[in-house]
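S.K.: Structures follow.
Taken together, the values in this text are just the output of simple stated rules run on the coordinates, not laboratory data. Computed from a prediction, not measured in an experiment: that's the story for all the values here. Cβ atoms are built from the backbone, for glycine too; each structure is taken alone.
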Structure I
């Protein structure tokens with residue numbers, strides 16, 4: 001006789017962000033991050049970080065296995081792992097790079113951290 005646990009079907013809550021939608025969010029985030037230094041008049045170190053993140057994230061997005069990629073070379077789950085690593089580093093960077101006293105710069109990177117984690121939590125990483 002099956003136990004209650006064995007017979008129970010485990011259903012996972014559907015995640016609303018598909019790989020294609022995730023890709024659109026990625027490219028929008030790249031554009032926002034690249035525009036931030038001029039729009040927010042960020043200090044030099046914060047601006048350089050924003051440009052570096054935008055360029056590297058653009059490269060990752062263009063190579064990820066989803067519909068909006070230029071070449072599908074990076075597995076979608078690896079893209080997610082890379083995002084998680086970036087998301088863990090982002091909140092410390094204003095202090096590490098010495099621009100935390102600039103409220104606009106600090107809050108931009110903290111907001112980018114929040115965006116990264118929310119999008120990651122709502123993305124269906126099992127889809128390819």
Structure II
């Protein structure tokens with residue numbers, strides 16, 4: 001399925017692991033040249049949205065402190081259905097649950113850079 005191209009797309013990375021979060025943010029900033037924001041948990045990201053912040057694409061880990069990535073996914077799909085949501089997890093069983101909750105894509109950890117690029121470019125450049 002082709003997704004409409006979104007220009008000036010804003011990307012949010014939600015991951016409690018600082019190394020992973022920083023890595024994904026840096027790769028996204030340099031590869032797709034878009035605004036990329038980082039959040040260490042779902043609550044911080046929800047506060048950003050509730051304060052009027054906008055984002056087009058979320059890359060979120062499932063295992064987050066406090067509310068899980070699945071809870072964040074449910075919130076996003078209910079309150080901001082226009083936001084594309086990519087679930088990241090080291091547990092292959094999470095892929096089915098993510099799909100059932102409406103995730104737009106699943107990225108299995110550890111992932112190759114090409115896997116990350118392939119998923120994100122669907123939403124950033126519409127390929």
Structure III
């Protein structure tokens with residue numbers, strides 16, 4: 001893939017094999033739905049970046065900050081594309097397992113995976 005650099009040439013861009021979007025949303029105190037982070041920062045995000053780099057995936061996997069992924073009751077949440085694997089209730093201590101099992105090994109971490117019936121639906125049993 002290439003992109004015009006605005007100067008008269010094209011720059012070759014690396015294609016990522018996966019994108020990991022980590023919710024960083026903060027809701028105001030007293031909001032009817034919970035937040036994935038209390039301050040818009042996340043040790044989970046930092047740990048995913050660290051373990052991804054340590055696994056040699058820096059040019060293959062992109063860890064991205066995301067706004068609300070609308071899975072607040074399952075937070076902290078993240079999603080891995082292109083597989084569209086949604087994870088919920090993920091803590092910083094789960095980052096190494098997600099990187100080693102899913103991003104390196106290709107096998108989603110089932111214990112953290114959100115049930116398909118809970119993603120993008122208003123009828124999930126976790127929603128109040």
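S.K.: Hey, distance in nm of label points 7 Å out along Cα→Cβ at positions 43 and 99 derived from one of I, II, III reads 3.3; which structure? Provide the component values of the computation, followed by the final result.
M.R.: On the way: I: 0.9; II: 3.3; III: 1.6.
Corresponding structure: II.
S.K.: Where does the value -3000 come from, among I, II, III, when helix-only ellipticity at 222 nm (-39500 (n - 2.57) for each DSSP H run of 4 or more, over all residues; to 500) is the thing being computed?
M.R.: Values: I: -21000; II: -13000; III: -3000.
Going label by label, the one that fits is III.
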